[in-house]
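Trainee: Got some structures for you, see below.
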Structure 1
Amino acid sequence: MAAYQPTFSPKQVAKALNASESSVKRWCDQGAIETIRTVGGHRKISLDAIRKFIAATNRTLADPTSIGLKVTPVSRSSELPGGNEADQIDFRNALADGDETVCRRILRNRIERTGENLSRVADYLITDAMHGIGHAWDESSIDVYQERRGCDICLRLIHEMRSSLPLPNPNAPIAFGGTFSGDPYQIPTALVELTLRELGWNATSLGCDLPVDSFIKAAQDYQPSMIWLSISAVADEPQFFTDQNRLVDQLPSEVAVVLGGRALPESGREKLQYSAICNALSELSDFAHLLSASKSA
């Protein structure tokens, strides 16, 4: 006789997989997920069915605890790489373990203790931690769900810092940005938005994985003084060059275009059109100061 297994609703499975409930129901109805139907016609999914689906589709559990699975903390046999200061080490470890409360406390204490700008503290802790977790993921010492969970925590912390800032002045210079199609990294563009907001800009991150036509349409709607492109992944360099130039060709000459990110191609930059390349948020801050000063002069 088969051992008893708990069953889960599509909503619970959707949370575990970081997918929509409608997607899980569709996979059930298509037979991709083995499904049990209750007398009332409701879908129920066993743990074995979830495991088979994950194996067949090369997915991972984004939130194992939502279906009652225990999470084994990341191994500390090899330290996550990154900065050597105590705040950075503690923040990296807490983020890898998914301890949002500790991450928030370290972040707030750092801001109160040092009096540094929000964006500088966020860059110091969050960028450092995500680089370390990304390296550990590449080395298979942590699972993808831990990396995704860390991203979600960091995005919530960045949003909280952004929400703590006053609303921009109605006459503040306007900026927007994000990432092109094929670049799914949300944290860098969110940090750019935070940096510019703290400087008094009316800045909006459009998010990630956007087609170039969306940037062109947004430029028509926003009438910005600056557009930024965060570049953390480039799947097709020739297409990236084509898209970037098509965007700039559609802009008024007075709109500044700022590029930055770890995946910005080193070779062929002469093919790109831009006002500045900023390799750090501090460089972006300096450029934004100069640009706003020139426009108010």
Structure 2
Amino acid sequence: MQGTDQAVPNSTGTAPPVLVAPAKAADCHIHIYDARYPSTGRIVERSTVADYRLLQKRIGVERVVIVTPRCYGTDNTVTTDAIRELGIDSARGVAVLRPAVTDAELKALNDAGIRGIRFTVGDPATAVVSIDMIEPLARRIADYGWHIQLNMPCDKIVEHAGMLRRLPVQVVFDHLGHPLIDEGVRHPSHAVIRGMLDQRRAWVKVSGAYMNTNVGPPTYADATRVAQALVQAAPERCVWGSDWPHPSPKIHPDDAVLFDLLRTWAPDDATRTRILVNNPQALYGFPA
């Protein structure tokens, strides 16, 4: 069921979006924070499974992909427990791992609904993982059909393009590929991403408009130009995510406005259904 005027924690506004989500629509990027689990850094308050269900009700999505936050290091229990609570038919996860992970741990994570591993590598001082771990871990996860998810600055995408192209797994670029806001699709990283999309080696999350903008809401016009270019070029390789509970900004965005951006980014119903339903089924293995 979509749409109530109930407030959602860590989200501005209460009105539902104009866009009606198709059946089995997936939100492919959220984080769960829960004080019951030990963390090494700040957690976002009111970001539990129960809190996220309020957002699902507001915007009408049924499926979700949970990404382990950096503050939990390589302990992915908060994510796997959330998958179990939401139900593995409607929830999947992306873990944070280092090369020391055992084969038994990989199998257990796969059974628990993990379908990829994320590398947040913008600031080495706070990063849990490093770029040199990507290739060895990619070889370890290949047999499971998992992917490598990159939260990587655009200059690093260019610097390590050769390595990314030779990985034996799919690559998922977070949040429009984090282009330099003033350059957008003119930045060389966009050509790297486009090339990998065209070769069916990568996917991109058309998400995080509020992180990739100087214009801001409601149009996020600069981020919109990047999103439109990606959707027009490779609609079969795009997935959407809310990035709830929006751990970076001091002022939380309106999640209904973010969802409604899809009306501009993918103006026709067929393309939106592909991005929200069919592509998540292919990438994360949701039931058809």
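Trainee: From 1, 2, which structure was mean projected area of the Cα convex hull in nm² = 13.4 calculated on?
Mentor: Checking each candidate, the match is 2.
Trainee: While we're on this one: Of structures 1, 2, which gives 22.6 when mean count of other Cβ atoms within 10 Å over residues 176-183 is computed from the coordinates?
Mentor: Values: 1: 22.6; 2: 19.0.
It must be structure 1, since only it matches.
Trainee: If helix-only ellipticity at 222 nm (-39500 (n - 2.57) for each DSSP H run of 4 or more, over all residues; to 500) is calculated from each of 1, 2, which structure is the one that comes out at -9000?
Mentor: Source structure: 2.
Trainee: Starting from the value 2.7: which structure in 1, 2 was distance in nm of label points 7 Å out along Cα→Cβ at positions 24 and 136 calculated from?
Mentor: Matching structure: 1.
Trainee: Here's something else I'd like to know. Could you figure out which one of 1, 2 the value 12 for relative contact order in percent (Cα under 8 Å, 6 or more apart) was computed from?
Mentor: Structure 1 accounts for this read-out.
Trainee: Oh, and also: Looking at FRET efficiency 1/(1 + (r/R0)^6) of positions 112 and 208 (r between Cβ atoms, R0 = 30 Å, to 0.05), point out which structure of 1, 2 has the largest value.
Mentor: 2
Only the coordinates and a few stated rules stand behind these numbers; no lab work does. Every value quoted in this text rests on a predicted model; they were computed, and no experiment measured them. Cβ atoms are built from the backbone, for glycine too; each structure is taken alone.
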